[in-house]
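Following are the structures in question.
Throughout, read-outs are computed from the coordinates displayed, never taken from laboratory work. Quick caveat, the model's predicted, so the values are computed rather than measured. Cβ atoms are built from the backbone, for glycine too; each structure is taken alone.
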Structure P
Amino acid sequence: MFGRNERHRPQRGRRPGRVLVLAPLLALVLAACGDDSSSGQPAGTEGEPRSGGTLTVTLNADPISLYPRAVSANVREVSRPVVDSLVALDPETRKPVPWLAESYEVNDTTTEYTFHLRSGVTFSDGTPLTAAVVKRNFDDILANASELTGSGSVSTLQLADYKGTEVVDDRTVVQRFGKPFPGWTTSLASTGYAIVAPATLDLPVKDRFNKLVGTGPFVVESYQKNSQVVLTKRTGYAWGPQYRKRTGDAYLDKIVFKVTPEASVRSGALRTGQVQIGTDLNPGDIEGLKSSGFEVTVRSQPRLTEALVVVGVDRAPLSDLKVRQAIARAVDTEEIRDSVLDPSFTLPTGVLTSTAPGRVDTSKALAYNAEAAGRLLDEAGWTRTGDGFRQKDGKSLTVVFGWLDRGHPWDQGLVELVKSQLAKVGIDLQLKLDTPAVATQALQNRTGYDLFLAGVAGGLDPEANIRGFSTAAPNFYNVQDKELDRLQAQLQAQTDPAARSESVAAIQRRVAEQGIVVPLVEESAVVGTSDKVHGFSLDADARLPAFADVWVS
């Protein structure tokens with residue numbers, strides 16, 4: 001942690017390594033989390049980089065908007081090449097490093113951050129980057145909070161008691177929080193806090209979906225909904241973060257993101273050369289693609305695990321701890337991985353994935369044991385009937401499981417396998433596929449579901465990842481545990497980094513022991529690249545990069 005007078009400056013003399021050559025400690029972490037690139041190097045690193053060419057990339061769904069603070073699974077992928085942030089996360093260390101801010105300082109209580117902006121940075125329309133523009137970006141987020149419902153950029157500021165941004169001079173801003181927020185620079189690296197031009201901010205939020213102007217190495221050429229997004233190279237770019245091999249103009253002339261909803265079509269397009277990068281590939285296609293000469297990377301994303309979340313803890317049957325613990329013991333994650341996914345996926349062992357900082361292994365409370373699950377249900381008074389399911393006081397042990405089709409090629413098989421696994425111990429799992437609107441309403445009203453398939457949120461800030469496990473609003477998952485509230489309050493009151501880390505760990509252990517979350521899958525990027533793609537690697541968050549280093553042959 002940086003003290004009040006300590007500065008974080010870029011390492012001017014550092015020679016960036018190859019994009020996937022990892023620092024030793026991080027290499028150990030990622031080796032355990034299923035980075036399945038066959039070489040450990042970026043795809044096609046041979047030869048001298050050359051400028052020009054078009055890169056075509058699949059998307060599993062329409063991004064809905066290009067505005068980086070919009071609520072959309074793919075907005076980050078299409079906006080990252082267009083917008084820069086005050087800080088970046090080095091893919092090797094996963095630590096914040098300067099970007100649009102050439103340096104920054106943090107006070108001892110992590111409630112005040114001072115950022116010093118680079119000189120000479122301009123938006124693609126020629127407007128200079130100034131402290132006033134930075135302040136306006138953050139003012140705009142909260143001013144439009146009602147139109148950005150569900151956006152992490154809004155909720156993080158609200159939960160962290162953000163007090164505002166002060167302009168000190170043309171190149172200096174100070175941001176203040178009402179309570180300690182040591183993870184701010186990590187959160188700040190996301191596209192949700194990217195700095196957009198006044199020309200974008202001048203528009204109503206609803207009109208920004210295709211009017212994105214940023215400081216990044218690419219600009220928006222066109223956006224055809226449900227079809228494609230086309231970005232073209234910006235000339236004169238000169239302020240990429242120092243870990244990039246190329247901090248100036250990008251090599252590529254153009255990037256085309258093709259909306260391709262079917263996983264089989266994405267793989268087919270990669271095989272036939274229609275695209276050079278296929279994203280969200282079906283795990284069942286991994287071995288075939290590798291044997292055909294394609295590079296395939298499988299990387300756990302640092303976030304919450306894809307999991308069963310108990311949202312009916314305030315009513316029977318899940319108000320009984322033994323029933324919740326039985327569900328956790330009845331889920332066989334190894335069978336899920338080997339049957340629905342691929343052996344290259346990492347088995348989940350807690351509420352956070354193995355690549356998430358601060359993650360704690362809670363597998364002792366979650367390990368598969370069908371016999372133990374049966375005993376717990378027996379102790380809770382649920383007895384087997386002739387059809388194999390259980391009853392108590394004339395009521396069947398029925399649990400309603402809500403889920404959404406999020407475009408993952410494995411979700412249908414996943415929920416059906418979980419239903420089968422719970423049936424083996426006598427639990428009748430009723431699957432309920434809903435739209436996002438219906439699911440949001442059901443979660444807000446705390447009706448309709450006993451369990452919910454969740455885990456698409458989160459990032460590299462462990463405190464932000466576990467913040468939702470409390471009774472504090474909006475409490476979408478209907479948490480009812482007062483001990484979690486105590487631990488969350490303890491965390492917010494602490495300033496010592498070691499003490500905060502222990503509180504984060506204690507919250508994860510409590511969630512597992514109380515059967516509030518049952519991990520199923522480590523959410524993972526599955527990306528295939530052709531041998532014509534060079535210099536490609538995923539960002540620190542296991543998402544697509546800004547493509548500044550990428551070139552095609």
Structure Q
Amino acid sequence: MTEIRIASPADGKPEIASTSNLPVIAATAAASLALTACGGGGTGSSDSGGSGSTPPVTPPKALTEAEAARFLAQAAVGITRTHIARVQAIGYSAWIDEQIALAPSTSRWDWLKAKGFDAATNIFTQNGFDGAVWGKLISSPDTLRQRVTQALSEIIVVGIDGLVGAGWQSFSAAAYLDMLEANCFGNFRSLLESVSTSVAMGQYLTFRGNTKFNAKTGALPDENYAREIMQLFTIGLVQLNLDGTPKLGSNGAQQETYTLDDITGLARVFTGWDFDLSTSKTDTPDFAKRPMTQVAARHETGEKKFLGSTIAAGMDGVQSLKAALDIIFVHPNVAPFISKQLIQRLVTSNPSPAYVARVATIFNNDGNNVKGNLAAVVKAILLDDEARNAANLSSAQFGKIREPIFRFLAWARAFNLRTVSDLWNVGNTSDPSTRLGQSPMRSGSVFNFFRPGYVPPNSPVGDAALVAPELQITNESTVVGYVNFMQRMASQTNTDLVADYSSLLKLVSDPAGLVKELNLVLAAGQLSDATVSTIVSAIGGMASETDAQKNNRIYAALTLVLAAPEFIVIK
């Protein structure tokens with residue numbers, strides 16, 4: 001098949017090379033994405049979900065394949081025939097419970113150790129990390145757990161490139177993801193404590209080795225983590241109502257959640273934390289898995305004031321940390337702030353205030369007087385009427401752009417991708433012009449690949465008062481780079497990664513049947529009639545007599561579906 005590439009014409013405008021097998025869909029993907037997909041968020045001003053007291057919708061007694069697939073597009077790493085059948089058999093709620101109950105598969109840390117990446121030659125490399133991460137995302141049976149873990153990694157962000165100094169970047173990053181996974185169905189308060197004592201976070205936000213005020217030099221404690229744990233990980237910049245909308249003061253202005261003094265006060269808590277080298281040093285990666293430990297002489301034992309509370313003088317570092325996290329955890333912003341972002345990662349970019357309020361209510365009380373039960377929060381998100389209501393399929397304000405990594409994973413999961421070497425040689429997919437423009441745990445900053453409130457300038461998104469976070473990493477070049485990457489992957493040019501196309505080979509002589517199957521397992525049945533017709537016509541004109549021709553028809557169909565706007569947008 002001919003590969004689509006960006007040319008460099010004289011006028012400097014990007015251009016897509018023509019190809020007989022890949023017609024208008026790939027060529028117009030960027031424009032379609034910018035116009036069609038951006039309307040794909042539920043608006044914050046629309047109250048399509050009803051009142052804050054509306055309970056989650058009861059799953060239908062008999063689910064169609066399309067309904068099950070749509071649910072999986074929100075709840076799973078990718079759609080598979082097996083999961084479609086399972087959701088149809090037991091329903092949404094039972095499927096979620098079953099997934100939560102699954103035992104975790106081999107950890108990323110253990111995979112790295114088993115493959116020998118703890119050899120001394122790997123101390124100052126990132127060797128093995130991408131394989132450990134992709135292997136989990138592609139093959140782990142607990143697909144809901146992997147989906148939520150990835151969501152958390154994009155809210156409470158650590159990037160592997162920021163884990164420098166002590167070495168063992170792959171193991172530090174793997175331990176961080178394993179920690180998020182271990183807590184993703186647990187309690188948010190426990191998650192906060194694990195994050196706050198993580199070696200990876202201590203390095204990334206520079207409070208590892210942080211020390212108390214130095215009276216001789218005037219040096220103050222590092223404030224980096226104190227600022228970001230509030231701004232990005234828990235309460236945000238402005239005070240929120242339960243439904244995620246900003247609280248307004250008597251003057252009609254938004255109200256800040258914290259001040260510079262609050263940051264300074266909280267920074268005193270995060271002093272004295274350092275690597276635990278009591279049983280091994282940094283010549284092995286083991287320290288990177290252990291929580292950081294307290295060095296009492298470096299901890300600020302004086303009074304600590306922030307967010308209207310005071311931690312009394314005399315508390316040791318561990319006591320101070322627990323007290324500080326308790327103060328943050330009870331802040332009324334935490335529930336709507338985290339709930340809304342999880343909805344954005346799983347279901348829709350612009351959830352209605354009522355949807356946010358319903359989920360935040362569960363965050364505050366799971367029905368058993370427990371706050372922060374993430375399993376209950378995830379279930380509330382996925383079973384809410386706004387997520388399940390089929391009427392939203394036709395709403396220009398509902399849905400989200402599928403992240404590039406999840407576009408790739410949709411294909412990988414649907415066709416049971418396997419690795420010949422057992423090393424999962426997908427690699428770093430960050431390059432925007434030739435790969436996905438996104439790769440797990442490789443955000444360039446603590447602000448993630450994209451911000452939850454991103455609005456493309458001078459766009460229909462802004463005109464409609466919507467946000468489209470994923471468009472922050474989307475442009476004509478990245479869309480074409482993605483199509484080229486997926487064309488190479490679908491065409492099996494990576495000999496280490498083998499997809500199972502046996503189900504498609506049975507349909508290869510029936511273009512309409514082939515596209516119907518791809519529509520279901522990749523796009524949850526959401527391709528428009530016009531898109532289906534275009535793809536069927538394109539592949540129907542290709543010969544399919546020899547094995548090579550049959551494969552080429554499959555590769556073309558896959559590439560076109562993976563480039564279609566209705567695949568790129570989750571509704």
* Quick one: FRET efficiency 1/(1 + (r/R0)^6) of positions 84 and 300 (r between Cβ atoms, R0 = 41 Å, to 0.05) came out at 0.95 when computed from one of P, Q, so which one is it? -> P
* Identity of the structure behind 2.8 (criterion: distance in nm of label points 7 Å out along Cα→Cβ at positions 108 and 460, calculated), options P, Q -> P
* Where does the value 1.8 come from, among P, Q, when distance in nm of label points 7 Å out along Cα→Cβ at positions 228 and 268 is the thing being computed? -> P
* Asked: One of P, Q was used to compute percent of Cα pairs over 31 Å apart, for residues 132-371 alone, and the answer was 26. Which one was it?
  -> Q
* Asked: If we compute FRET efficiency 1/(1 + (r/R0)^6) of positions 292 and 516 (r between Cβ atoms, R0 = 35 Å, to 0.05) for structures P, Q, which one ends up with the highest value?
  -> P
* Asked: Looking at structures P, Q, which one was FRET efficiency 1/(1 + (r/R0)^6) of positions 236 and 396 (r between Cβ atoms, R0 = 41 Å, to 0.05) calculated from, given that it came out as 0.05?
  -> P
* Of structures P, Q, which gives -7500 when helix-only ellipticity at 222 nm (-39500 (n - 2.57) for each DSSP H run of 4 or more, over all residues; to 500) is computed from the coordinates? -> P
* To do: Rank structures P, Q by mean count of other Cβ atoms within 10 Å over residues 100-107 and report only the one at the top, that is, the highest.
  => P
